[in-house]
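Visitor: What follows is a set of structures for review.
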Structure 1
Amino acid sequence: MLNHSTLRPKASSRTSTKRLGRGLGSGKGVFSGRGSKGQKARTGKKLHPLFEGGQTPLHMRLPKLRGSGATKHSKSFNIVHLSDLEKIALTGVTTISSETLFEGGYVRGKNPLVKVLSGGEITQAVVLSVHAISSSAQSAIEKAGGSVTLLS
């Protein structure tokens, strides 16, 4: 029967630690598993984990990467595909702007810049005004009878 008086921990969970420096017969006597002499055999402060024995450490040998100017000033766009424009055009909307895409849920977040890429196909003629567009997407829209205006 299981009750508080019969509860016992699992046998392997309560193994005692090896007692160091308690005589030769203990198995960890004399040098207590530290070898003989040297900085690591002494008591007190241990070596820093990145210490490499006096050699210049790896974290000091590597160059200090603080980012390049290109990544700091690059523009990040919200991506919209031609298939998304096709879905909007099928609802009856012919003029599509970045605000229309935001309201429709195709563009999210605080970034207002929109770029159109040529994922999918478009058959409806739309008037599009976005910040950037790929050349293949622009040719597909113009082939369908639409027009593209780039915003600055």
Structure 2
Amino acid sequence: MIEINNLCPVCKEKGEFVKNITVKHMVLNTLKDYVGDSNYYLCINENCCITYFSQESDIKFNKEDLKETIWFKSDSNPKYICYCNKVTEEQIIEAVINKGAKNIKDIIVLTGAMKNGECETKNPLGKCCSPIIQKAIKKGLEIKENSK
């Protein structure tokens, strides 16, 4: 059964739970007072204009309401994967293709990703970016393999 209050009010897709502290750090300073005390969901639909929403308070934020772009939204530029150290998907893929990175340890050394543990307040999901880095590594390895 789908939980009603985690559906985006615009696209109706299931959102990802995000703590209130993350939203407070992601929205523009002029909007912080609107965040309130409830927790939020992040709309994971890449084409939806909504970022964070809360059914408890009917408050929602658009892409323009944030300090940073969200990497998976279709028009995101830059596409940060590690927000703490401003490492992009492009930098991770480049490290795999041109510098021989094969795993997260290599990416940490070559790009500086994951060196500051401020994920709760800097990453739009409020959690560690390692699963997303792993996906970028896989993407880079596939590109490298297909170019042979």
Structure 3
Amino acid sequence: MINLILSLLFSMTTVTLPGWTTNMNAARKTAKKENKYILLNFSGSDWCIPCMKLEQDIFNSADFIKYADNNLILVNADFPRKSKSQLSKEQQKLNDAVADKYNPQGSFPLTLLLDADGNKMKVWDGYYKDGPQKFIAEINDIIKKK
């Protein structure tokens, strides 16, 4: 019974998080125009439990949403495995190109802070366990140094 409930819960995970885009090229243009940084997240929305937990604990927190709205352009490169969650061929091609550049080792979850030109400023490999406030503070520390 618990397996059924968990399966149903995880199958309801959305591929595109609210407030997130799935197009890195568009994100770079917007970041330049709005003078913001890009937070790129690689996820496996329907199979990667640490990815789901990162979404729930960090990205869906009120503090992060408020901070991101003012400071970041959010990009989600999702790599679902279940047939019902498969991306369009066009989206898969976009995600593959972003992964070739920023995640060739295929780590999940993997989160990167990028400048508007797409240069890496910080990489978080795996689940971030220190909470949204510390995550935001780390981003702020990096941005202030730039």
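We did not get these values from a lab; they are worked out from the coordinates using the rules stated. Because the structure is predicted, anything quoted here is derived from the model rather than measured. Cβ atoms are built from the backbone, for glycine too; each structure is taken alone.
Visitor: One of 1, 2, 3 was used to compute mean projected area of the Cα convex hull in nm², and the answer was 9.6. Which one was it? List each step's numbers first, then the result.
Guide: Working: 1: 24.2; 2: 9.6; 3: 8.7.
Traced to structure 2.
Visitor: Hey, another quick one. Compare distance in nm of label points 7 Å out along Cα→Cβ at positions 96 and 128 across structures 1, 2, 3 and report the one with the greatest value.
Guide: Working: 1: 0.6; 2: 1.9; 3: 3.0.
Evaluating distance in nm of label points 7 Å out along Cα→Cβ at positions 96 and 128 on every structure, the highest lands on 3.
Visitor: For the read-out relative contact order in percent (Cα under 8 Å, 6 or more apart), a value of 30 was computed from one structure; give its label from 1, 2, 3. Could the numbers behind the result be given before it?
Guide: On the way: 1: 15; 2: 21; 3: 30.
Going label by label, the one that fits is 3.
Visitor: OK, next. Hey, helix-only ellipticity at 222 nm (-39500 (n - 2.57) for each DSSP H run of 4 or more, over all residues; to 500) derived from one of 1, 2, 3 reads -5000; which structure?
Guide: Numbers: 1: -5000; 2: -9500; 3: -13500.
Checking each candidate, the match is 1.
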